[in-house]
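Please go over the structures that come below.
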Structure P
Amino acid sequence: MIEQYFKFDKNQLEKIERFYDMHVNAELNLTAIKDREDFFRKHVLDSFLIFTERKHLLKSPVADIGTGGGFPGIILAIMFPEMKFTLVDSIAKKCRFVEDSAKELGLTNVEVIVSRAESIKNRKFATILSRGVAKTDQILKYTEKLADKNTVWVLYKGENAENELAEARQMITRKNLEWENVRYDTPIQRTYTIIRNADDLSRVR
């Protein structure tokens, strides 16, 4: 089904299939979703759907904060081999799985860091992604040292996206940031919260 939304080549599709197999056969239970169709819709498609319409949001280097089982970082690294992805998680077992997966898939554009985001020093990212890790205000706080004035955050949110933004309003205003929610109800239910410098918001739309 993912071929309806992006022009994958044969090699990319094979890598995504192999990544699915790695999850199914992993000793570490990284996802409760084992059914292939559900996996491809709820994990793979969810990882890249926003970028089918707004590819310009994704600029290298990219940080995937709280990557877990490698979503969205591994999927996007397969799709966009010209970009550099840094996958961050504080749980070493998850990072080992993701790092081993990247090596097995031949993804030379993936770096894996075992760390909390706020502990990473001397790094800046053009795009910061985070999928189901923490509330919006927390992610902004955790990653503020990883961002510069041109950084774009793309946060994968659910039904509480608006409430989370309300809680983050003071921080967003203080940092001269603006936000936009992009909602999908089909083929998946997802709200992507886009946050960037207020002076650059016009380029998001």
Structure Q
Amino acid sequence: MTKKILVYAGGVAFCCWLGGLMGFGYCINRLRADETVKTDAIVVLTGGRNRIGEAVRLLNDGLARQLLISGVSKGTSLNTLKKRKDINITTDREITLEENSTNTVENAIEAAAWVRKNKIRSIRLVTSNYHLPRSMAEFRANNGDLIILAHPVYSEKVAVRWWKNWRSFFLIAGEYNKFLYVWLKNRIGKLTED
């Protein structure tokens, strides 16, 4: 009897997880950026294709007065970035390189300190579409009063029909699992605060 209950509960849990994954995949492929709204700053998270180039383009277009590139490799300079073919810096607006963070949690913590130091009230958060839900959750947890505008970046390396491509499937499923963890962690944190 107990074994049947466990098998049934496992089946229900798997179906819920699979349904959530399908919803997650559907949503991340329909995220659109609003390029009419200006923010105090742009924050871009390194680690995915086209992210930095997109953030620089937005800064060049005047959608913010400064840019934080969070998670650059140690020793990276602005001159290094200017030499890259996928980045075209045409503005003299301020660009800050942050090299202490190595993951999304640290990105959010380092960005929060930078936001407070620069008295920033609103940011445009630039990262890959599949990374955006988790990034938004981490940034909101670390920057309660900050206005955060999501700006997804799409990569030609990640299949739109991700369920038909093993590489894309594992990337999306892994990111969904990480998002679930952050979502639960933040909910439990709120419950313990009350």
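Every read-out reported here was derived from the displayed coordinates using simple, explicitly stated rules and does not represent laboratory data. Small disclaimer: the values here were computed from a predicted structure and weren't measured. Cβ atoms are built from the backbone, for glycine too; each structure is taken alone.
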Using mean count of other Cβ atoms within 10 Å over residues 25-32 as the calculated read-out, with 11.1 as its value, let me know the right label among P, Q. P
Computing relative contact order in percent (Cα under 8 Å, 6 or more apart) gives 22 for which of P, Q? Q
Could you figure out which one of P, Q the value -16000 for helix-only ellipticity at 222 nm (-39500 (n - 2.57) for each DSSP H run of 4 or more, over all residues; to 500) was computed from? Q
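Have a look at P, Q and say which one yields 18.1 for Kirkwood radius over Cα pairs in Å, as calculated.
On the way: P: 17.2; Q: 18.1.
Attributed to the structure labelled Q.
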